[in-house]
Structure 1
Amino acid sequence: MPDPAPVALVTGAAHGIGLAIARRLARDGWRVVAADRAAPPRDLTARPVAADVAEEAQVRALVAGVAAREGRLDALVSNAGIMARKPLRDLALAEWSSVLATNLTATFLLAREAEAMLRAARGAIVTIASTRARQSERHTESYAASKGGLVALTHALAVSLGPDVRANCVSPGWIDVAGEPLRPEDHAQHPAGRVGRPEDIAALVAWLVGPESGFVTGAEFVSDGGMTRKMIYAE
């Protein structure tokens, strides 16, 4: 008999936020397909797939593989992302295009290829954007543009695919994805009192793809410890 457990496809699942999402969904009983250019940790309970989601043919093969192996798709979590941080005058068009292809166009390709399975399952899409869609540091033009576009693409998908498929966006702030050394002031500047953890985002995604969020679609959820609501002046 087919496995009745729901299936989630998570991109950028080899590390950081994507890995935390894959781990959380697997723990919650989902069958997880973990797509990334790199291999995920061996202890991840998921089917790993090597894929560059910026490439149309690879996205098509990835989704076709889910149809053939798992036979259904209940949740698409589009998390894969890259950054090219350099002064505008030094940013090559190829670098700009690469960031937009991975961070933005990939979601369009994934949603287009997965639409039929998601509709059949009355499933959900969650995209991982960033608070950089609303605010910036220097030299992050391509990243900010891609994440702003992702917020807009998500609500467009919610309208186009509803009511069969819900689509929502999570915009993380500072998330400690690498276990970097953090100072007390790094935590203290956040109204929540700490820097974020990948598990914070994973918990929100788990709710958004689950049944309790059935009345939520087209929304952006900012998870940044309150930083985008805090006035900051130079001292």
Structure 2
Amino acid sequence: MLKSNLYIAIVLVISLLVSCQSKKSELIKVEVNNSGALRTIMSGDISSAISLDSLQNKEHLFALGAVENLKGEIQIFDGKANNSSVVNDSIKINDAYNLNASLLVYSEVKEWNTFKVGNNTTKPQLETKIFELAKANGIDTEAPFPFLIEGTITALDWHVINWKDGDMVHNHKKHKESGLNGTLKNREVVIIGFYSTKHKAVFTHHTTNIHMHFKTVDNILAGHVDDVIGNSIKIKLPKTK
């Protein structure tokens, strides 16, 4: 009788392990690539890690990053570049691919699933919501994945970096203040972001699992998202079913 019970217990454990492994294998891992790293930039190396030209022929490309030598911000939405730089104390938007990047995160996404989000959603709440939606919709949250946020924001703090040549002392505060920065209010925007729990100091800062850039829908302004409160917005995740 004891041997019989032991056999049944072993079978149940094996079945449970197989079931868990099967469920894990069903998760969708979205391909995300990165070149360069925040830790490398913070050490003072702001040289080129990749040329945007090498990605120009990729279909449905979504990307964000920093221009070589930290002379602007990179944001690409479905293959269309909306790169931003500081020229004569104003923001210039460039749709060309003739740039190099010291940091770039990118993915190709053909279709997205859309989810409505409640009003006045803070950045930490968005981070939690993105994780929950991804997990509930079959995305492997142990791997990095892209997301979009679309709609009207209550407020969005932004900056476009313009690093001083020769300055070797890097920190997050100086990066935010080196170029132009400001706060958008009640504007319609599109945000490209990447979520990862395993890329801190690579393409996310140590206090967060998300890195986000934005553009206004009229293409007048684009850059890095420092903070955001969503109003009437939607989250989009890569389509898995």
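All of the numbers you see were taken from the coordinates with simple rules; none came from a lab. Since we're looking at a predicted model, the values are computed, not measured. Cβ atoms are built from the backbone, for glycine too; each structure is taken alone.
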Kindly point out which one of 1, 2 the value 85, 38, 35 was derived from, the read-out being Cα extents along the principal axes in Å. 2
Here Rg and Dmax of the Cα atoms in Å, for residues 32-111 alone was calculated and came to 14.4, 48; which of the structures 1, 2 was it taken from? 1
Origin of the derived value -6500 (helix-only ellipticity at 222 nm (-39500 (n - 2.57) for each DSSP H run of 4 or more, over all residues; to 500); candidates 1, 2): 2
Suppose you compute relative contact order in percent (Cα under 8 Å, 6 or more apart) for every structure in 1, 2: which one lands on 19? 1
Of the structures 1, 2, the one that 0.25 was derived from, the read-out being FRET efficiency 1/(1 + (r/R0)^6) of positions 64 and 96 (r between Cβ atoms, R0 = 25 Å, to 0.05): 1
For the read-out mean count of other Cβ atoms within 10 Å over residues 128-135, a value of 20.9 was computed from one structure; give its label from 1, 2. 1
